[in-house]
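Visitor: Structures for review follow.
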Structure P
Amino acid sequence: MIITAKIDASRLLKVLAQFPSQTAAEQNKLLNDNVRLLISSSGNVPGLVQIIPPHSQGVSGTAAKKQGEGAVMRDLSRVYANPGTVYAAMKSIGADGPAAAYWAAWKVKDVSKMQRIADSVPSLPSQFKRHRSFDGGSEHGKRRGRNGRVNGIKPSFVVTDPAALKAYRRRKMKNVGMLASAVPSAYSGRFGALRGVPAWVKRHSAPGGYVRDQKTSAGRVVKIGITSRAISDMQRRFNYVLKYRVAAIQRQLPFLARSLEKKLAAGLT
């Protein structure tokens, strides 16, 4: 995934073209500063870090972290049911006797009896009649879509080893912020320190991001992107933040052009 854009900097470029050696430092600083701000920003104009999940419009910082952790819990609850959910489902359809017996069996961890009781309630949804200890998260992986979220809301089966599920949930919650770390990790501070990267993003060093500084016949080009870890709407998110960064550069260009013109004029007098 490569971010590209066209910026109308004709006035500045016309000046710079006349005095390339004198303005090389200003050109590089302009590019370096905006690469950093495009990746991450602590100001009003967001960077890539500030729009990659779990960040969303109006949600950042600790609130974004909690939002990501909440999404993990919600997704897992859509994949894996627990005995308490089955008990509540039995109660909701009026099967009070089987519900009480089911709960008593659960208290002593008699899974075979729990299965028999669930099978004996005809109107109980089929997903509540499948009991398994835990699958290590394989079903969760199967049901995740390209956007990283779980498809469907019906649980695949009832987990009878809640400790294993809890441990898996903790591991997944610790992954919150990993995708957002891909580009900062690839950037590696080459043009100065990034600002606005939360600690829960910094703790990761996800692969799949790239920051390539290249010299071409047209000048210097920096390419930023995410490859293997991209989610389905990442290009839309990149385009969104790039639009605001380009607008910020365009607001900056007239001031920079006037500053350079004064410096160049002073050098000619």
Structure Q
Amino acid sequence: MEYFGELGRLVPLRCASTERVQAAARYVPSVTVEGRRRVQVIPASPRTWDLSWGLADPSELAALSGFVSGAWGAGPFHWVPVQAWKHNLLTPREAMLVDHVPSSFWTTGGPVVAVDGTLAPRSVIFSLEGSWRSIFVDIPCIPGTPVTWSADISGDGSLKPSLMAVCADAAGDQIGSATEVFADEYDGLQRVSVTITPPPDAVSFRAGISFRVKRLTRPQVTWTDGPVPYSPGYGCRAAVLDGMSEDLIAANSFGTWSSAQFTVMEVG
């Protein structure tokens, strides 16, 4: 399944028969009178998903129609494609630590060799004292569906670093206790994962770290009951659904079946 809608009101959609995602161009080229090429960098590269359903019944089409007709409002909405919840619910910029919750307690670090030996382009350096902080918030969750938060982290060598998992309700208040998992060792980068099952009334997930964490890279959040291989971010926090078209394929005494195409556009 894939999901579209508001926190706490995610509407399940069947997985697409075909799904193509493309990011907008990040560079705008121009050519000078001398024949030299110049490019202007665009800060954001919003994505567009072109999806199609080979065969859908009226109830499945009705789920789409609720957004196209404006019954759910103008949006924007959360979009959770299957690649996001299986591999990484963070956005591409969050997964690469370009975006995170602003705070005076951490700064952007340079490249670092990750636990698997690959070179991560960015890391975050922390200076927390005696507490924990959320670094990613408002990640969609579904009550009863496990959420796993993973990252490469290191401490100061004297205390084991740990990750914190927290769920929140529609008002943004914490539900239940935070779940904490410590690294196995005191020193060096280690891949650590913590899993929590959202309780009833939970609508969002917060990925946090304890004050023991001094450096972090390669963050990842999934709707899985344990860690999965690291992946870039596929999540989308603000999107609209548009351009729905429908082709009738078959009709009989039992009902009708159609193919459908639609577009999800990242906004903001």
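Coordinate-derived values only; no laboratory data. This one's a predicted model, so the numbers in the text were calculated from it and none came from an experiment. Cβ atoms are built from the backbone, for glycine too; each structure is taken alone.
Visitor: Matching task: -2000 is the computed value of helix-only ellipticity at 222 nm (-39500 (n - 2.57) for each DSSP H run of 4 or more, over all residues; to 500). Pick the structure from P, Q.
Guide: Only structure Q yields this read-out.
Visitor: Quick check on the output: 14.4 is Kirkwood radius over Cα pairs in Å, for residues 89-168 alone, derived from one of P, Q. Which one produced it?
Guide: Q
Visitor: Between P, Q, which one scores greatest on distance in nm of label points 7 Å out along Cα→Cβ at positions 97 and 249?
Guide: Working: P: 7.5; Q: 4.6.
Largest value of distance in nm of label points 7 Å out along Cα→Cβ at positions 97 and 249: P.
Visitor: One of P, Q was used to calculate volume of the Cα convex hull per residue in Å³, giving 136; which?
Guide: Clearly, the read-out refers to P.
Visitor: Thinking only about distance in nm of label points 7 Å out along Cα→Cβ at positions 57 and 201, which of P, Q has the largest value?
Guide: Top value of distance in nm of label points 7 Å out along Cα→Cβ at positions 57 and 201 goes to structure Q.
Visitor: Quick check: 9.6 is what I get for mean count of other Cβ atoms within 10 Å over residues 25-32, calculated from one of P, Q. Which structure matches?
Guide: Q
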